[in-house]
1. For which of 1, 2, 3 does mean count of other Cβ atoms within 10 Å over residues 101-108, calculated from the coordinates, equal 11.8?
2. The value 59, 45, 37 for Cα extents along the principal axes in Å was derived from one model only; which of 1, 2, 3 is it?
3. Quick one: helix-only ellipticity at 222 nm (-39500 (n - 2.57) for each DSSP H run of 4 or more, over all residues; to 500) came out at -9500 when computed from one of 1, 2, 3, so which one is it?
4. Here mean count of other Cβ atoms within 10 Å over residues 173-180 has been calculated and equals 13.2, so which of 1, 2, 3 was it run on?
5. Match the computed value 15 of relative contact order in percent (Cα under 8 Å, 6 or more apart) to one of the structures 1, 2, 3, and report its label.
Structure 1
Amino acid sequence: MTEFQVTNQTTGRKYSVQPSETILDAILRHGYAVSYSCRNGTCAACKADLVSGRVVYDEYSKSALSDEEAADGAVLLCRAHPRENVEIRAPELSPLFNANIQKLPCRILGLNRLTHDVMEVKLRLPPRTSFHYIAGQYIDIMMRDGRKRGFSIANPPAAENIIVLQVRHVPKGRFTTYVFQSMKIGDIFRFEGPLGTFFLRDDSDQPLIMIAGGTGFAPIHAIIENMAAKNIHRKMHLFWGVRARQDLYHTDKFEAWKRFFGDDFDSTLVLSEPAADDDWHGEAGWVHDAVLRRYPDLTQYEIYASGPPPMIDVIRETFPEYGLDLTNLYYDSFEFSSDTLYPSR
């Protein structure tokens, strides 16, 4: 089959696209990147403008690209296959962004149960392996049947070539059940990465609001730890929403961050369904509502949000009503694939 060419009018760059590739795949293969997250056609992070040309799609969610948006010239780069030469308009990330995606082996170095349904998994890469990522990115665990399972990296880049994941047990989830019931120290598997464009933009000094839902805490944990390691000080307020007190973990980090960042750091824990014996007197309900109660005017803020699709969707839809410029919204949506045995983060 014939290769087609995609031209990005925003940058003038041209990309050859192989028949099996999506437009996003081709851009990444060429060593560049646009904003993207799930790669499953559900989060809308890679939505761009289709200026000319025809594309066909793999399956995707209409919440990410409605029929009306498609008719008006929007395109979902992670699911679109060109069927002729195509022109798009999409902001590209800085050439300094690392788009070198690799497939590498790793070995289980440690397992630490953080809560009743969250396991901290520590991976070690082989000696002398060169794996560079940015705090906030994720990896895809490669299953033997060719399917993939995505997890955000919870630690900042370190010289020891160690990757830490926070894995939530999904009922009937094949991989997460393996993590909780069968995984052993020394087990070996392969992964692909680094992936995603959820990371701190360092060309701004605007105050930050960070919003984590559940294990969406993992990439935000990595970002804040990396800020501390690099002595990056910006005003920030972290909101973390979980269901009940038993779902909280690593809360000692909040105290450590407060000591390090001082008045630049604030935090709010939010329980959506506090248990009767939680004795909870803090914020309750949805985490995004807690943000808006505290910050009814978002015009001066950058938002970094990581968590389940409903949380991300409501932030994208409602926060602009409170003054948020959507160009200042960066998010990582922990999407689930149509095969519930293989949720993607």
Structure 2
Amino acid sequence: MKKTIGLVALLLAFLMVLSACAGGGNRQGSDSVKGDKIVFADIGWDSIKFHNAVAMLIAEEAFGYETEEVMGSTPITYTALLSGEIDVFMEMWGDNLEYYPDDLAAGKLKELGLNFGDNAQGLYVPRYVIEGDAERGIEPIAPDLKTVEDLKDYAHVFADPEEPSRGRIYGAISGWAIDTVMRKKYVAYGLDEMYNYVDPGSDAALAAAFASAYQRGEPIVGYYWEPTWLLGKYDLVLLEDRPYDPELFNEGLTACPSIDVTICVSNNFYDKNPEFVAFLEKYESSSAITSAALSYVQDTGEGFDEAAKWFLRENDALLDEWLTAEQAQAVRDALNG
């Protein structure tokens, strides 16, 4: 009996070794090789979900990888990238991470290139407020409105429905760092003398306020940012501000900076996956492209996987810029299959 138990134990140990050897090449992270799984960071916002979907589709169809997204906060996913538990960051907002420049200089990760660098944020108004919209029968009601400071002359245009003697500015979401800056801007430009600064409560409520006003052709001014579906769907104008100055920005006295949003990978992934790295080095989009894709998701109700397919069909030439002829054809076959 003891001999039988010993043989069974030995057999189980042998099977465990075989299983470990078989699974070692399919680790979900730093040891990825062709045919294994690439792990993408998902920070939770829509734009990175879209870019993940595009890169994941290409990884699967052109390179034969499996893919996975791991959700988490920026600090958590960033730490996982440094340790190799996450392979790819499709949107690294490095200027927002004080430790990123030092980590990059120290060689703790690899930056492959620019995803997009034309992002913006600040106070927006619908274009028809300034220029009108002949097709909709809307006359311009603030033709000389160009800058944030100009808003002092147009409080009556953006009247607060709850206090018509004052204007209404929709602010950033309470708890966001930019909300502190926008509140200071509101005071620094003297807008607090004739406007109410309204906290929308959530990004969904803020988007709904803009969308509702736009659909009715009514004036609205408020904080927003891009790339977002709202900027892809509606023609909004970012009001000009004084040129960005890092020393004055936090006091609300200058424009918000445009941040270079880059693509980064872990060191181990970089070393082991040169072909896929070469693709990511060529990958580049724009705020406008991203906003259009997010608008597609909003309008159709489709998921980001379907948005990626739509995007690649609409921008077929990108496949030839990013991939070899054989790889590009494999993606086209999958899109049309």
Structure 3
Amino acid sequence: MSLRIGILGAAGIAPAALVKPASASSEVDVVAVAARSLERAQAFAAKHGIPRAHSSYEALLADPDVDAVYNPLPNGLHGRWTRAALAAGKHVLCEKPFTANAAEAREIADLAAASDRVVMEAFHYRYHPLALRAEEIIASGELGSLVRVETALCFPLPKFSDIRYDYDLAGGATMDAGCYAVHMARTFGGGETPSVVSASAKLRSPRVDRAMTAELRYPSGHTGRVECSMWSSSFLKISAKVTGSKGSLGIFNPLMPQAFHRFSVRIGDTRRTEKFPRRETYAYQLDAFAAAVLRGEPVKTSAADAVETMTVIDEIYRTAGLPAREPS
């Protein structure tokens, strides 16, 4: 039995995040794509070897040969179409950030909990052996009690007409890059959801951040910092550092370690590095989604988990004096 997935939108991320790993999977088939025009859907389908093209998202959701949907639409549309997919009885793999804000995430999480469908947020890094190993080391107590967690995702996006800068589509650096930094701060912070102590934004427009830094405090008492940007002096920064009472863990590129990574543990005067497979994060993510749908296995990035991440993002925006995003 295979999982038949349809794509909502001919998005640029879909080939890497879904089509390519599905082509190497014995459990997943990409069977359909929908776009705002039939011509665009047909072109995407022909390019990527997808059997069917639909002229609307509604038509794809009504397709009886589609078991699940991949939702890579703009941020402000994630909630609307995940909700519609659930109403149509489909499982959902939704790109991050899960929704426009925490209230919408909570609504979707409640709908998911009341259904028998799998709803999973696409934080692909979370399923790679590197992230699992980091989580294992932190939980083992090897680093001692946690003292500080620092995570960052900064990259250059100088195309300011990009939808990721559009407030009406729930854009902003904290939504696009910062959701990763916040999620990593939760993952590598002992699984706790922190509160926001302070936050400072650099603006692209009055309501849209191009960069953000925030100081955090966790329920257990340790502190943290998240840094993100799509245009700032931090040109490229993808990292996580966890400091404990006995030692520290430093990770260079926890996001896509298949491209390059450095994973270093320092305990006292000793230091070691560990290496991880070059298999892509997206392949591990798709394995997890298929295992959840086909065999009922749990996922690490559930709808309930997304509520926690979106709660921190909303709090960062409020603390920085900016409005939370709204559904489109």
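1. 2
2. Values: 1: 62, 50, 38; 2: 93, 42, 42; 3: 59, 45, 37.
Label of the originating structure: 3.
3. 3
4. Numbers: 1: 18.1; 2: 13.2; 3: 27.9.
Of the options listed, only 2 reproduces it.
5. Values: 1: 15; 2: 25; 3: 20.
Structure of origin is 1.
Laboratory data are not the source of any read-out in this text; all were calculated from the coordinates shown. Just so we're clear, the structure is a prediction, and the values are computed from it rather than from any experiment. Cβ atoms are built from the backbone, for glycine too; each structure is taken alone.
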